[in-house]
Structure P
Amino acid sequence: MDEMTAATGAPGPHAIAVMVLTVIALVLFARDRLPLELTSLGLLAALLVGFALFPYPGLQATDLLSGFGHEALIAVCALMVLGQGLVHTGALEPVGRFLSNHWSKAPFLSFLATLLVAAVLSAFVNNTPIVVLLLPILISVCVRTGTSASGVLMPMAFATIVGGMATTIGTSTNLLVVSVADDLGLTRFGMFDFVLPASVAGGVAMLYLWLIAPHLLPKVQIALENPSPRLFEARLQLDESSPAIGKNLADVKSLVGENMQVMRIRRGDNYIMPLPDVVLKAGDRLRIRDTPQRLKSFEEALKGKLYSGDQPVDDEHPLRAENQMLAELAVVEGSSVDRTNLRFARFLDRYQLAVLALHRAGRNIWEPREEIHDVILRRGDVLLVQGSRDQIDAIKESTEFLVLDASVALPTTSKAPIALLTLAVAVALAATGIMPIAVSAVAGAVVLVTTRALSLPSAIRAISPSVFFVVVASLALGAALIATGATAYVTQLFLDLTRGAGPTVVLSALMLLLAILTNVVSNNAVAVIGTPIAVSIASQLGLPAEPFVLAVLFGANMSYATPMAYQTNLLVMSAAKYRFKDFLRVGIPLTLLMWVTLTWVLSTLYF
């Protein structure tokens with residue numbers, strides 16, 4: 001801490017600069033225009049350059065790079081790989097089958113069982129694979145029974161978040177809070193040290209999600225909103241009056257003013273490749289594929305005649321898409337199209353599916369001025385695709401996409417026992433204190449790759465760049481806040497605002513503040529910034545630090561009130577067609593319930 005901060009309590013120039021940078025970072029984290037990984041790298045670069053140009057006593061710029069080798073980051077990445085192994089091998093398929101079979105017999109109790117299973121599994125596995133497992137099961141059950149899936153999908157997703165709060169490895173947020181607290185000199189939390197308060201609050205949450213939340217949600221049936229734009233194949237015959245006659249194909253496409261895709265040209269009994277320099281002649285038939293509206297515009301612009309097979313297209317003989325169906329595919333963790341585009345991922349070549357539309361959080365993200373195959377995708381995005389039923393069925397086995405339909409296709413492989421046993425051993429070794437979770441999880445990831453239960457490319461794709469770089473940048477920012485005295489200043493400011501209040505009120509206010517922030521900002525960033533503040537608050541009040549650290553941990557996990565607060569929220573939003581206000585309607589009461597319950601439990605246990 002510099003002299004000005006120590007003497008007057010006012011922040012010095014370095015502390016002010018870091019706090020301003022923190023506010024800027026939080027604002028950028030809350031916006032979705034820039035990828036989280038880009039914002040994180042920009043934050044890290046600003047910190048490195050700033051402290052290199054304006055040195056601060058006791059803090060080297062290169063010290064801020066230590067996050068790349070931090071134990072919490074290594075553990076988070078390794079656990080992502082283990083979770084992907086469960087998805088890839090279908091290790092959780094028996095759980096899905098069990099739940100699916102019992103839903104038809106006792107749906108009310110089966111819903112409760114689904115919530116409990118989701119919560120318990122999420123205490124040990126990243127909750128994204130759990131949601132990916134349960135989504136098609138719940139959709140299938142609701143379609144078969146004629147009930148609305150919107151009443152169960154959001155509660156299921158929230159149950160996984162609630163369950164993830166129970167152990168140190170339940171979420172990356174938990175690992176970060178525990179590791180940062182350990183770095184600050186606190187006794188390290190064991191894997192199950194806060195399972196009691198988490199279980200009490202989780203019990204209250206389960207009752208709310210089971211009995212109340214479904215009634216707060218709109219009754220929406222899972223179905224494609226609109227069968228269009230469906231693609232149809234047709235043949236456009238050119239006659240003597242067509243302006244395309246005598247022109248090459250490239251000029252004709254410019255004349256049309258549309259992105260007309262010519263698949264083949266038939267001239268008499270011969271077929272010609274649609275090369276740009278092919279000169280068109282009267283009688284040529286262009287085989288094209290597009291929406292009915294655009295096909296009609298091609299017909300009018302080129303003064304030709306559309307044919308479907310050998311029949312002219314008219315009211316009596318409309319266009320038909322034989323053996324074609326539509327499906328919605330959600331991009332999940334480890335997908336080959338996550339953070340890239342369809343062209344680079346060779347989506348059409350690999351799956352033989354035409355992509356008709358792209359949606360992100362219920363909004364169309366395909367701008368008319370760009371090619372649909374050039375849009376950068378991310379987890380939670382939904383692709384509207386068209387293809388044969390066989391091709392749709394095949395993609396269900398890929399584990400790279402979640403098919404949002406009424407079928408249950410849970411892949412399973414002979415490697416499933418290896419993935420399940422590897423995760424169980426890694427967790428057991430960490431829980432018994434034989435080795436840290438970072439060590440056991442890394443060893444487990446190596447086992448999955450060497451036994452070919454998970455390919456190396458799949459293991460690499462399982463590591464989310466956004467989580468990776470947010471963790472690194474947040475750790476660097478946290479270190480700078482502590483070293484420059486900014487944390488001490490923010491702590492004093494918080495205590496001044498709560499002056500005269502008892503420890504329970506201070507703890508409760510801290511938890512509520514973080515619960516609000518985590519719904520608009522990355523929860524990992526909130527956790528890393530909040531933990532040293534919590535420790536400092538406890539120190540100045542002369543109280544044990546553990547309850548305040550847990551207030552940060554629980555508050556940063558309350559990602560219920562907005563769809564962008566957590567990636568699984570986006571998955572169920574796309575599947576059930578939720579609106580933003582649906583998350584507010586269900587998430588705010590759940591946040592308040594968890595906040596009140598955890599405040600009471602923590603104050604009872606520690607004060």
Structure Q
Amino acid sequence: MKTPTFKQRFQYWFDNYMSRGSGAMLTGLFVLSALIIFIAAALVKLTNTAPDGESFFQIAWMGLLRTLDSGTMGGDTGSPFFLFMMLVVTFGGVFVVSALIGIINNGLEDKLDELRKGRSVVLENDHTLILGWNSQVFTIISELILANESRKSGAVIVVLADQDKVEMEDAINERIPDTKNTRVICRSGSPIDLTDLEIASPHTARSIIILAEGDDPDTHIIKSVLAITNNPNRREAPYHIVTQIRDPKNMDVVRMLGVRDVVQPILTNELIARVVAQTSRQSGLSIVYTELMNFGGDEIYFKQEPELSGKTYGEALLAFETSTLMGIRKADGTIAMSPAVDTRIESGDQVFVIAEDDDKIKLSAARPQLDESLIQPAGSGSKPKPEKALILGWNRSGSTIIRELDNYVAKGSQVTIVSNIEDLEDQLRAEVGKLKNQKVVVQEGDIRDRDLLESLEASEYDHVIVLAYSHLEQQEADAITLVTLLHLRDIAEHDETPFSIISEMLDLRNRELAEAARVDDFIVSEHLISLMMTQLSENAELLGVFTDMFDPEGAEIYLKPVADYVKPGQPVNFYTVTEAARRRGETAIGYRLMSESRDAEKAYGVHTNPKKSGRVTFSPEDKIIVISEG
């Protein structure tokens with residue numbers, strides 16, 4: 001091998017030195033400046049050409065001044081050699097200062113680029129960490145901001161996603177201009193990369209929300225959960241992780257990864273299917289769910305009330321004036337939503353109620369005033385009758401919706417499916433199985449075709465469900481849904497027969513467009529899931545309540561005719577309504593005024609947790625919102 005020359009060795013050393021960055025360059029310039037100054041000062045001193053016989057250090061000081069300010073040499077006098085050496089020092093200073101400015105400028109640009117990349121470590125504690133980026137992030141951040149308003153010291157939300165930091169910040173500022181007392185910090189990085197994950201300080205976070213991303217979102221979520229729970233730097237205390245899973249087969253995998261932690265995966269497809277099935281039969285129910293899950297109004301709180309210990313659930317129903325009892329959380333963690341009225345509240349049990357805030361949950365000192373003459377007899381409820389449902393469009397939730405509907409409808413009911421999916425009947429036989437209360441009719445067609453909708457006689461159905469085609473691009477699928485909704489509403493306006501319409505939107509932004517169709521209810525999949533994830537991130541105990549609420553085997557929320565409970569047309573307080581529901585083994589949590597059903601600002605007439613002493617005059621079309629077994 002040929003021996004390197006001195007020039008090659010020097011170039012190799014110089015390249016390595018300069019690659020160390022701005023600090024090495026500044027050090028090199030300092031050393032070069034010092035050499036120029038001290039060599040010049042030494043030569044002037046050795047030749048004894050200083051103008052006034054200055055010492056070595058005085059000459060060096062003069063050289064330093066000329067290095068920093070080239071104009072200083074303009075007034076120099078002395079021998080030609082002295083002037084020449086000062087000129088050399090000045091030229092050296094011009095080079096050094098120019099290089100210094102360039103290095104500082106490049107260093108600042110590099111630092112700004114680094115900040116723009118969002119790679120600096122977040123030094124926060126007790127923050128909410130969001131991993132991933134999709135349209136759900138805006139709903140989640142908005143709800144967290146509302147939840148954090150009560151925090152006097154403020155709160156912090158950290159978003160870590162494989163996106164550009166500035167673009168994320170711009171998108172959040174555009175959609176959520178006022179973050180109130182909450183700071184939102186964005187960082188760029190992959191949630192499944194251990195090094196990137198450390199940037200967001202997951203080990204000091206209060207809760208962690210993992211969003212679905214990519215073509216295989218379940219795999220991405222499993223890797224993200226694994227990166228947190230099996231992190232070599234993990235903390236001893238359990239993590240609180242909220243996420244979502246599409247495939248039921250992956251639920252056990254996620255739970256296994258979080259044996260030491262509180263990992264709460266929401267099965268999105270099944271949840272949405274259950275909500276669609278429930279709300280399709282009851283106009284306004286989706287608004288009730290939204291009211292219970294968002295932080296804009298009243299929320300669900302747990303509280304231990306020693307004074308209720310030993311009393312029955314039925315007695316406790318009338319114990320609150322400004323809060324509404326929903327159920328009992330037993331000392332062992334078991335959730336009982338609207339249990340039997342004779343269920344005893346034992347020491348160590350907690351009640352969960354709907355309230356404006358946790359500090360507003362207070363027992364009423366006054367004795368409730370009941371209007372006995374207005375309470376309807378307990379056996380006066382209307383009997384269920386066979387129903388006809390029409391499903392327009394199809395996606396992976398369809399089979400579950402049909403199975404769920406079969407749990408609610410009376411025997412002899414029918415569901416008709418219209419879509420452009422081929423071999424749908426074979427798919428239904430494989431996925432739905434045998435139904436006990438309804439039969440299924442499948443028809444192929446374009447759901448946007450007005451002639452087809454007219455021939456189906458949509459007004460003859462009790463409920464119409466419009467599902468988004470999941471095999472299409474999101475905006476294309478929502479566009480089909482919107483066109484179909486406009487046709488259906490026009491048909492409804494020209495027909496006196498009332499029928500409810502439930503729509504599923506894939507993109508939350510299309511909800512406002514859908515409102516132009518004057519649809520009674522909207523099921524925006526990601527929006528509902530986002531609300532639930534945010535609630536769980538703030539209170540992990542709510543999972544049991546939500547599970548019971550959407551489970552067809554347990555108590556659920558219904559909107560029932562007001563005439564089943566109290567006589568319409570006369571002012572009545574909500575204490576009386578609560579008592580009427582209690583005598584039927586149900587829990588009343590609010591009412592819906594149909595006169596306000598078109599008013600979005602009044603939540604389409606839905607009033608949850610009304611003040612019990614307040615009086616309201618119901619019309620025969622109004623509904624009472626109750627938690628009931630059926």
Structure R
Amino acid sequence: MSLKKQLIIFAAACLLFALLYAAFNILVDPFGVFGDVIFDYYEYNMTQNPRVAKIAYIDKYGDEYDSYIFGCSKSSSYPVEELNEYLDADFFNMFTYGGDLADMEKMALYVIENNTVKNLVLAIGPEAAYRYDSEEDLLKDNLHAKVDDSINPLIFYGKYLFCNPSYSLDKLGSYFGRSYLPDASNVFIAETGAYNKIRRDTMPISDIDSYYADMAGAEFDITYSRPLDYIDEALQSVANIKRACDEKEINFILIGSPMYDAEIACYDKAELAEFTTRLAEITDFYNFWGYNAFSHDPRFFYDGYHFRNCVGSAALGYIFGNEEIYIPESFGTLTTSETADYDLMEMNNEDFGSEELTVKVPILMYHALTEDAAEANDVIITAEAFEEQIAALTEAGYTAVFYDDLRSYVNYGKALPDNPILITFDDGYSSNIDIALPILKKYGQCGTVAVIGVSMGKETYKDTGESMHPHFSIEEAKEAYELGILDFQSHTYDMHQTYLDTDPRTGVLPREDESEKEYITALAEDFIKSKELMESGIGNEVFVITYPHGKYTELSEAVLAENGAEVSVTIKEGINEITKGLPQSLRGLRRFNMTDSISGDALLRMLTEYIYD
């Protein structure tokens with residue numbers, strides 16, 4: 001074979017390889033720049049580079065939206081569902097990593113020019129004047145060629161055509177290995193453009209020390225300074241976005257996003273004052289930059305830079321005048337050119353907003369009661385011992401409350417009585433109504449029963465014929481509920497199983513041979529069945545799951561939360577710190593197991609030790 005033919009074959013082979021290489025990257029499309037026509041897996045694409053993938057996504061699905069929010073990753077904490085409700089809109093969150101206003105401006109102008117836009121929200125912090133027009137990664141930190149005229153389209157698409165195939169292989173691995181909970185490769189919700197925070201927002205949160213331990217690795221101790229070297233450039237970008245909105249008669253809202261105390265301290269007060277006053281000259285803006293009740297408490301932050309969705313909800317509540325949710329008195333202001341100086345004085349006061357948000361609440365756990373002392377054991381308590389304990393609590397000034405009272409404290413800031421306590425009963429035994437209810441009524445207290453739905457009205461275990469302690473019926477529960485002394489919540493419908501079951505499940509945990517999809521379906525259907533049974537038959541709202549045996553997982557918390565379980569309860573011993581504005585403080589609640597051997601005085605000593613520890 002001649003050299004010429006060899007060269008032609010070699011060139012053809014190289015060309016074929018290049019075409020296959022490019023075709024592979026086009027078909028898998030790990031950054032979403034080619035339309036992702038096969039996988040439509042924008043959760044992954046946005047995780048790789050939200051600047052590029054979100055523009056590609058809006059080009060593809062833009063007709064579904066009429067409003068947009070722009071900002072850094074903090075902006076993901078403004079729930080688009082709430083913005084939709086407040087503004088009667090369909091929002092998409094265009095936030096990107098890094099908070100670079102130079103990029104936000106170009107993306108916003110592109111969206112305004114190419115889409116129907118009714119509302120545009122720009123959420124920024126002082127970091128907008130700290131970092132400006134920088135690019136650290138040519139594949140993951142760059143803009144789409146469509147929004148930046150300085151980018152050569154051939155070079156732009158070429159680098160994604162011939163990027164390392166490992167990106168495509170990683171996407172395939174993520175796509176075929178994805179599960180209900182997000183992982184590091186798919187942290188977005190494609191339909192909203194926001195982070196998928198189901199893991200973080202169903203994480204039980206109690207006291208600050210345990211929160212630090214649970215969040216090991218999250219950076220809260222921020223000590224370095226952040227000079228605002230780009231105030232002029234940042235202000236010009238804000239002005240350009242506002243001008244474009246004004247020209248198109250788009251409702252423009254500017255938000256100064258909340259910060260943790262340690263981040264506030266990173267900024268020079270004089271520079272922050274200059275940025276604030278000059279920003280207010282461009283437009284009035286909703287200002288949450290300063291010290292407040294949330295900023296003082298790390299539990300309201302995922303780390304030192306990112307506030308939780310509950311804080312974003314409070315900010316939106318303030319902006320839109322929602323008086324039905326909890327908003328600290330010190331939280332937020334509308335900063336104008338006339339009020340900027342006064343706002344700065346309050347923002348810079350480190351003691352501002354130091355209101356108490358947390359109350360310690362013990363929960364007592366009972367099961368069955370008996371009049372016969374010979375029957376007493378670790379889960380059955382005599383009426384005499386129960387009355388002694390309730391009498392001691394009452395004499396000491398404790399007031400029993402319902403889970404709904406805790407929920408109202410957290411969500412609406414509704415006050416709790418002094419020394420609140422919950423008295424709970426597991427399983428749904430007839431003795432809860434026959435014995436406990438009259439004693440509770442006598443002392444002016446109340447309780448909550450976690451009911452096993454399948455056992456209601458039964459004296460034998462399911463279809464086995466094996467006797468068990470009698471359980472009250474749905475009709476008896478309804479009569480008790482109408483007295484206002486007992487509330488009824490879920491202990492699952494049929495996941496509190498024993499050795500008598502053919503294939504017993506351990507509480508709500510998955511079986512070994514159960515796929516994730518099968519497990520999620522079974523868990524959701526069980527809770528919904530329990531919820532519907534009691535809500536229709538008793539008349540109370542069911543929003544609490546008490547875990548059988550106290551066992552639960554990240555997945556069970558997420559699935560049950562998405563199906564209406566706002567409160568979850570365990571058997572782990574300890575006190576609970578219930579916190580206004582922090583719904584995660586209602587998850588994974590701890591309880592004290594009550595036995596016949598605990599005297600009234602011993603109970604009071606135990607509670608005092610935990611409460612004042």
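A short reminder: the numbers here are calculations on the coordinates, not readings from a lab. Treat the numbers as computed from the prediction; the structure is a model and nothing was measured. Cβ atoms are built from the backbone, for glycine too; each structure is taken alone.
Given that semi-axes √(5λ) of the Cα gyration tensor in Å, for residues 91-330 alone, derived from a single structure, equals 59, 23, 14, which label among P, Q, R identifies that structure? The read-out comes from structure P.
One of P, Q, R was used to compute distance in nm of label points 7 Å out along Cα→Cβ at positions 179 and 499, and the answer was 3.8. Which one was it? Of the structures listed, the value fits P. Determine which structure produced the value 29.4 for Kirkwood radius over Cα pairs in Å, calculated from the coordinates; the candidates are P, Q, R. Considering all the candidates, the number was obtained from Q.
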